[in-house]
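**Student:** What follows are several structures.
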Structure 1
Amino acid sequence: MSMLKRRTLLAGAALPLIAIGTRPARSAEFSLKLANNVPVTHPMSIRQQEAAGRIKAATNGSVDIQLFPNNQLGSDTDMLSQLRSGAIDFFTLSGLILSTLVPAASISGVGFAFKDYDTVWAAMDGRLGAYIRTETGKRGLIAMDKIWDNGFRQITSSSHPIRAPADLKGFKIRVPVSPLWTSMFQALGASPISINFAEVYSALQTHIAEGQENPLSLIEIAKLYEVQKYVSMTSHMWDGFWMLANKRGFSTLPPDAQEVVARELNASALQERADIAALNGSVTADLKAKGLEFSEVDKPAFRDALRAAGFYAEWKKKYGDDAWAILESQTGSLS
């Protein structure tokens, strides 16, 4: 299916998109779909809507991007398939879920790899991010230069607090559809269940899963505090969203339009990073006020447990020595 639905003008002849910013506004020549899996109130949705507005203005209305947030167009795996076929034009997706198509994309989510945001951005705006974008390009997709922030992930539970690896033994935890997540929690003795995010609330409500793990901002926005009791500050993974485009379809945009789209989407990604940082400053107090009980954890014990279980050695082998060396050049030795 063609990515771009071009509206014919003047007896069926489509006008070329040239000299952006110099012509009067006109009907959209390129009508595009941008999908994500977060609520409309999430900073990512807000900033993507703003980017769409700037793109439309900068192209004199020629490029019109419509936002479909909150899994409106299907589950993560459904929308990834739609992106590949061209039914969706842009899609923001966690690298850990993208790894079902691009195995290297999950390397940024290796458990307990990043100690803080300075380390994250040095890696993702540097060599590690460039490596993942190159691998993504080999699968017919384009990953924009700036990854969006989803945050460090924390474990929540309805049954008991998680403070040490032993507390995860047999724990039924929802994880995204990604081999890395499943592998990590199995190595820690838990019983991970792969469920798309659109179904997380109901899975927790019906006790299909005892707990889940997500950034605090998403726990609040998705109202998971209504069906969970405890938060354990594990910061076990950092997670980000790649802005993905269908390479074949994106290339049919005129070069000046491609430049505008990439520039504005990357600019909004940086703004969203700042939004998440600000939100992280207040969300803990908000969640405590809503009844969640917070616990600090023994992070070195979790890392030691993963090392003892062979988790790092296993994934070093899967990613390959070169990719692992790029990761450890930013994080320090893991294995």
Structure 2
Amino acid sequence: MNDRYRLIGANGSPYSMKLRAIMRYRRIPHDWVLRTPAEREALKGLKVQLVPVLRLPDTGAFVVDSTPIAFDLEKRHAGRSILPDDPAHAFLSHLIEDMADEWLTKAMFLYRWELPEDQDYCARWIIADSYPALRGAEFEAAAEAIRDRQVGRMALVGCSAANAPVIKQSFTRLLSILEAHVGHGRHLFGSRPSLADFGLFGQLKTLDTDPTPSRLIRASAPMVEHWVRQLDDASGEEGDWIDPAAPLPAAVTALLRHAGEVYLPFLLANAEAVAARAPSFALDLPGGRYEQAPFAYQAKCLGWLREELAALSGEPGERVRAVLAATGCLAALEKAD
């Protein structure tokens, strides 16, 4: 079998950017391939048609879902791990990454499809990458179709006009937290990037490409933009994890507080709605009232985090629970199903 992975994705996909950056940092041999019609044909048998898709070199199997893939790569390849050695820090890193994947992505989707300038730019970008042979009227028709489809999905994924103040306030808060900390060789859990860094990177990479959010980032968080640019290929970067006995960086504590105020209440309300088979759920968050239809996958995310925390024992378990309690995260993560 080929000894190289085949990573099939899209430049406009935050999860594709996240996984590509992880593989670059870890120096895992791979080929980056855009999902064009030829690739779609090869992938048509997959039950879930999402990107990125990774073809494994040993079996030829195709796998999806960036976070499980990242954990699997940890088992497959030694060295340059993105999981902190300390179990407590590894859990906190996963929690922040999960917030990026499932909550920060709402800012990405909202800004991408809210205003005509972003709609037009992003629709054309997606079609140019996905269907490179299209030109002229066919290209414009395909761009219009993807724009209409995505704009039509905004309310379904919680990116409605009513929810926009909550999402935007959360986004600007995250930028403020990161701006004070990140930079070349300055990551959340040390001088080497963690899963949390790459989760945030994936969303911010695409936000920093789309017109409206890129202007916002450049105006209010220029160091974040530089950090995102640097983390895109950190294959030459070396570094160390912070000492487990040292205080957590202020940025980590602030991100955890934000998770306790916004993300975990959202996850909890969603999980309760999924369990009750409710058509929607609503809760009050900083910035206003938030409402959307429940998603089963996000209920699973809460379950996975709870299982991971429950497995932490001894001194790391005591230490991580103390941090979670101080940042308002513990109750949701220890709540019985």
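**Student:** For the read-out distance in nm of label points 7 Å out along Cα→Cβ at positions 206 and 222, a value of 1.6 was computed from one structure; give its label from 1, 2. Before the final figure, lay out each step's value.
**Tutor:** Working: 1: 1.6; 2: 2.8.
Only one of 1, 2 returns 1.6 for distance in nm of label points 7 Å out along Cα→Cβ at positions 206 and 222, namely 1.
**Student:** Hey, helix-only ellipticity at 222 nm (-39500 (n - 2.57) for each DSSP H run of 4 or more, over all residues; to 500) derived from one of 1, 2 reads -17000; which structure?
**Tutor:** Working: 1: -12500; 2: -17000.
Computing helix-only ellipticity at 222 nm (-39500 (n - 2.57) for each DSSP H run of 4 or more, over all residues; to 500) on every structure in 1, 2 gives -17000 only for 2.
**Student:** So mean count of other Cβ atoms within 10 Å over residues 30-37, computed for just one structure, reads 15.5; which one of 1, 2 is that?
**Tutor:** On the way: 1: 23.4; 2: 15.5.
Derived from the structure labelled 2.
**Student:** Of structures 1, 2, which gives 1.00 when FRET efficiency 1/(1 + (r/R0)^6) of positions 230 and 294 (r between Cβ atoms, R0 = 35 Å, to 0.05) is computed from the coordinates? It would help to have the intermediate numbers written out before the result.
**Tutor:** On the way: 1: 1.00; 2: 0.40.
Traced to structure 1.
**Student:** If FRET efficiency 1/(1 + (r/R0)^6) of positions 238 and 326 (r between Cβ atoms, R0 = 25 Å, to 0.05) is calculated from each of 1, 2, which structure is the one that comes out at 0.20?
**Tutor:** Label of the source structure: 2.
**Student:** On to the next question. Given that FRET efficiency 1/(1 + (r/R0)^6) of positions 214 and 310 (r between Cβ atoms, R0 = 25 Å, to 0.05), derived from a single structure, equals 0.05, which label among 1, 2 identifies that structure?
**Tutor:** 2
None of the figures in this text is laboratory data; all of them are computed from the coordinates on show. Note that the structure is predicted; figures quoted are calculated from it, not measured. Cβ atoms are built from the backbone, for glycine too; each structure is taken alone.
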